[in-house]
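Quick heads-up: structures coming right below.
What follows draws every value from the coordinates through simple rules; no lab data is involved. In this text the structure is predicted, and so the values were computed from the model without any measurement. Cβ atoms are built from the backbone, for glycine too; each structure is taken alone.
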Structure 1
Amino acid sequence: MTQVLLSIIIPAHNEESRLPQTLEQTAAFLKMQPYSSEIIVVENGSTDRTLAISQDYARRIENLIVIHNDLPGKGRAVQAGMLAAQGEFRFCADADLSMPITEVNRFLPPQLPAAPVVIASREAPGAVRYNEPAYRHLTGRVFNTMVRWVALPGLQDTQCGFKCFRSDVVERVFPLQTIMGWTFDVEILFIARRMGYAVTELPIPWYYNGDSKIRVLKHSWQMLLDLLSIRRNGWRGLYNR
């Protein structure tokens, strides 16, 4: 069996409108690359045709795998995809492709040494944001300030949905994940750092999408509670197993 270099994991909850273009762009990009790859769509808790669309594309795209889970939660979907993947590098990509898929190679050798964790950053020097409303940028910076105070000092953008993990990091870190909602990114990076893995922020071009699933007022309180839970779990040693 050929070793898979890159797995691209796409969490998909109610993504029937955006997923087809994303899968076509991703498959076309990977077909042009010299390395072996796979695409894993994790559909969970959708009430639209996301699962049926994913399965239809899996019949046409050879390296596309579909995982179904009845329970919603982006963190749950990413965890399932990461642990099912076979790639030496496992890349999480949002279904809206707000970062162009052509940027993926910048996360991989030889363009970047085989870093354990590389996260896309909209704040690192050289990053460019397109069309983002000022209020969304402000709320993001407020949340990141809390993240840096409570859990991840020094990281400027933990919530961008594009992240790459080496397979050995995935196998150690993701089984310890407890948060299945939006704040799972912070928990995963917190655990990785506690295990001694360096986290690299890579500046990217990023395009705002008005169809974002995050609702600031609705989710902010739960995200704050999640931060406190991560800190408490760290104190209690739950991530030391």
Structure 2
Amino acid sequence: MIITIGAFLNAFGILIGAIFGLALPKPLSIRAQIFFRNALGAFTIFFGLRLVWLSISGTFFQCLKQIVVALLAVVLGNWIGKLLRLQKISNQLGRSAANSIASAQKNSSGKTGDGFNACTILFCAAPLGLLGAVTDGLSGYFYLLALKAAMDGLAMMSFVKIFRWPSALSAVPVFVLLSAVTIACRLFAAPFLDSHSLHGHDLLDSVNAAGGFIACAVALVIFEVRKVELANFLPCLIVAPLLAKLLM
């Protein structure tokens, strides 16, 4: 039996956020929101860089080469993502969720369905979710999904005040989707990458290293340093092992 810790934590975080949102009489203060935002940003950078650190090994020049390959994969993956217009697709999903929220606020009778749909779209379509499920499936690194659990939980604290408790049921499709990605990576992607590695786990580690750099880009969005089209970077998870196979 495969245990999907990251997917479980993400779903659990959503449920906990709903409970606190219903229990607290008022939303979080601005000061508390800033504190949680800064804490999540700092932890995202830490766990992103930690994933990169765990994914490189060997001499100084070997480590440097692995980092260069991962960064090159991120750049090429971003170009591919732009060609595929992945961020535009993500934005369309976001607008769909926003329309559901607006509809629920105007029509009280439609709150239940609109709230569930909006939360499901937002939580399932987040690029960090797919990234975290992949790293969890490949190497058991569930910390990125743990961070997403905290982010979704904080968001749910606000959503549940608008849509009430049925919106918390979005934890179910989130768990199913992320578990499916995690299990697929663990059963098929990880053995494939491992069997085609030339030196230990080079191909597997290349994906994790690239994923760690993407996680650091997520922190830029959290800190509002700059707008980053995160969905466009996702193809680097496929590009990374291809480059590692050619260059390592």
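Ranked by relative contact order in percent (Cα under 8 Å, 6 or more apart), structures 1, 2 are topped by 2, which has the highest value.
State the single structure among 1, 2 that was used to calculate helix-only ellipticity at 222 nm (-39500 (n - 2.57) for each DSSP H run of 4 or more, over all residues; to 500), giving -26000.
Values: 1: -11500; 2: -26000.
Label of the source structure: 2.
For the read-out Cα extents along the principal axes in Å, a value of 59, 38, 33 was computed from one structure; give its label from 1, 2. Before the final figure, lay out the partial values.
Details: 1: 46, 38, 35; 2: 59, 38, 33.
Of the structures listed, the value fits 2.
Out of 1, 2, which one gives 3.0 for distance in nm of label points 7 Å out along Cα→Cβ at positions 115 and 147 as computed from the coordinates? Corresponding structure: 2.
With FRET efficiency 1/(1 + (r/R0)^6) of positions 35 and 59 (r between Cβ atoms, R0 = 41 Å, to 0.05) computed over the structures 1, 2, the top value is the one for 1, the highest of the group.
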